[in-house]
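Multiple structures are listed underneath, in structure tokens.
We did not get these values from a lab; they are worked out from the coordinates using the rules stated. Quantities reported herein were computed from a predicted structural model and do not represent experimental measurements. Cβ atoms are built from the backbone, for glycine too; each structure is taken alone.
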Structure P
């Protein structure tokens, strides 16, 4: 596997906020990191695409996928060093794989798929689509949320990954996530 897509060893639990666009992943990642007084890894793809679009290159291509994946892992590796017990990842390479296959007729660079077989995370929160979809310049599928949710869940099942569907109000999501993380910390 390509070294730039490999996780560095870490003692912290790695929790991924995973799911379709506009389902509260970033909000929950920030809340949980603040609660547990630790780090959260922002979605690198968002920053990468915002910069690309600011440079008037609004189309994402297959060439962008590996730089996005490498940036996501580099951010995760950097922030894991200072994480206290838990690191919250606002997406990961599996999310990049899902979107790559969705937008590119099933194509995903083999390097990303291989990294997803090797890199490990302790738990995934699959964010439900029961929150209102909010527009921003990167979001484009308000009418395909149910299908996208099923695609995300199928990837978790296909990779046999531990997850919990998390839905409801921001407060309910936050409380359910805290309970689950406390269980994971207790069993670590």
Structure Q
């Protein structure tokens, strides 16, 4: 995972990734709504199980020394442990994950693209958290993984995007990053479908 000096790096990579993932993101949003995870704590537990599986996929990235050099607070950004605690609160056992993502070596652009999807979801989590009191849940019980990150959501997102936009990638690495961002949305979609099945 090393950056390659190339004039092809784009300063607004974060915006481009946001644009190219619009379709899978919209599809995921529609799927979430169709499963109505906020109807009851039991339904919400299915949603948390999918969140856990996705965060489990990314644990190695959140702890990768090469990435921590770019984002020193990266290990603290991972929400896998919060999701584990949320599932315990909701009396739901941990779903069994597979290692198809965890065991895949990723280039720098790919890794940052997967993290882009995970980190971006924290912005939407603020709106979801507002629905938790109706379920008897909060950022200290059952919905920890939706909690406000240290330093704030907006600041954390800006800091991540600054790094993402600053890393220099060659044309092939850019292509890999774009494909990885779409793959990350599709992976969460797969987790959600499985957990609500």
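So percent of Cα pairs over 17 Å apart, for residues 92-179 alone, computed for just one structure, reads 62; which one of P, Q is that? Computed on structure Q. Looking across P, Q, the calculation of FRET efficiency 1/(1 + (r/R0)^6) of positions 68 and 164 (r between Cβ atoms, R0 = 30 Å, to 0.05) that yields 0.70 traces back to P.
Looking across P, Q, the calculation of percent of Cα pairs over 17 Å apart, for residues 60-107 alone that yields 50 traces back to Q. Once relative contact order in percent (Cα under 8 Å, 6 or more apart) is computed for every structure in P, Q, the highest value turns out to be that of Q.
Here mean count of other Cβ atoms within 10 Å over residues 116-123 was calculated and came to 15.4; which of the structures P, Q was it taken from? Only one of P, Q returns 15.4 for mean count of other Cβ atoms within 10 Å over residues 116-123, namely P.
Here helix-only ellipticity at 222 nm (-39500 (n - 2.57) for each DSSP H run of 4 or more, over all residues; to 500) was calculated and came to -20500; which of the structures P, Q was it taken from? Going label by label, the one that fits is Q. Which of P, Q yields 3.4 for distance in nm of label points 7 Å out along Cα→Cβ at positions 84 and 148, as computed? Label of the source structure: P. If semi-axes √(5λ) of the Cα gyration tensor in Å is calculated from each of P, Q, which structure is the one that comes out at 24, 20, 16? Going through each structure in turn, the value belongs to P.
I have 18.4 for mean count of other Cβ atoms within 10 Å over residues 28-35, calculated from one of the structures P, Q. Which structure is it? Only structure P yields this read-out.
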